[in-house]
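Structures are listed in the sections that come next.
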Structure 1
């Protein structure tokens, strides 16, 4: 089958990415001209997929974010979808799970997609590495460029207990590239991994980077991925609409001075067992069949 990619985020390499490599291994041919394709895979960052020239072609939506988020609320990307890949844990005859974090792992031993620039080696997901082994002399860091209120609240709560450095827009500049992010995080004992959205199934690369860097992740999200070990993070979930982070300070106090508890969390691998790309390959093959 001839396949094309449209409506992906800025900087996404349409020729070298998870879909072209995985799809190529499955025997599909990715073409640069969508008009010549039998199927298109599209994301949320445009509306080209609605072009009538694709009528009669298979449309596969890849949802990296909730499509009802404010920045995407101007249209429903599922109206035209024949099949949906995304973070939702619901699976049926036209929908399967492919969370964004899968695109940050080096499943195919190629090191980079360009964006992401640095792909995490599979073994680093469950074993020590050069980042996790680094000496951690600083206390806590958070990386974000999108000023979501919950992130700023998290940082405020943490700073009541320990120094917390902010990197990204409005904070300390951080050179581009995931390797630079990991090298920075590797200097810290704790890091805040705060998702953009609190929604079931929504897990991005943030918790992977925090754990691979050897920090104790303060994870703000609905839950870690079903493949992940919940004991490997300090999970903060909204408990109240008025103060969703009310329990953070107490949880931090319980472990900050409790070395055995701290070591327990740090030594727990993020994944219950070495993850495999096979489920994602199966999902992609079902979508394209």
Structure 2
């Protein structure tokens, strides 16, 4: 189980504040009016630093601009918070490469080596079994894309809905058009994660969707929404009471009707959610009046 670094904890503590601070009040906007040239200036200043004219900077923008252009042209995306969260998720997963849809681990992990390491472990300790090739298809369904899409059943779901054979050729998830659709549907339809039950022994099938974190006033709890991507605790969230495992109440909280999630500061990847306010302001400042 991963542990948060001291820096991550400090950033998480600053970000989480309280529910009001973690929510961003934004109305629906016409995202088709995003000016890509204006957006580009903000993006390059944020992610390229002093290397604005470098080939790597140009490549970063070229790759990310495909995502921005897709959002701009997608009539389903009307809420600035959803658009910003899509951009944030893609950045969290791929900024370490070049912002293109990527293989898990910033594209630096060797799938064959990862499979060998998993096979050396006892079956009950294989935490990343998706690196192991499927007996029938001979493919491994590790994370790919702008949202790190994993597990064969998810590739099957994408194949059924998008009418492309991701099971036979999982690398199709790396193509920008496919990566975009998977990112959008994973967030809006809850393809990736489920709420935790009232105790660690209760498994729920309640999908975590982005709409769950938008309130009636339009506020968006973007920190808690990180659970859409990964709802695991980064610390030990369980304790023993009379020989039974229960949640630690300072780490896990009930979101709604017996559905539990870790408090935001205990979610994996929280330290990188600072991208979200940046993308909200960048979108807003890039929209043509």
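List of remarks:
- When FRET efficiency 1/(1 + (r/R0)^6) of positions 189 and 277 (r between Cβ atoms, R0 = 30 Å, to 0.05) is computed for each of 1, 2, the one that comes out at 0.75 is 2.
- When relative contact order in percent (Cα under 8 Å, 6 or more apart) is computed for each of 1, 2, the largest belongs to: 2
- Here the criterion is FRET efficiency 1/(1 + (r/R0)^6) of positions 85 and 125 (r between Cβ atoms, R0 = 25 Å, to 0.05), and among 1, 2 the highest value is seen for 1.
- Value 3.6, calculated as distance in nm of label points 7 Å out along Cα→Cβ at positions 149 and 229, assigned to which of 1, 2: 1
- Structures 1, 2 were shown, and mean count of other Cβ atoms within 10 Å over residues 117-124 at 17.5 was computed from 1.
- For helix-only ellipticity at 222 nm (-39500 (n - 2.57) for each DSSP H run of 4 or more, over all residues; to 500) computed as -11500, the structure of 1, 2 it came from: 2
Coordinate-derived values only; no laboratory data. As the structure is a prediction and not an experimental result, all values here were calculated from the model. Cβ atoms are built from the backbone, for glycine too; each structure is taken alone.
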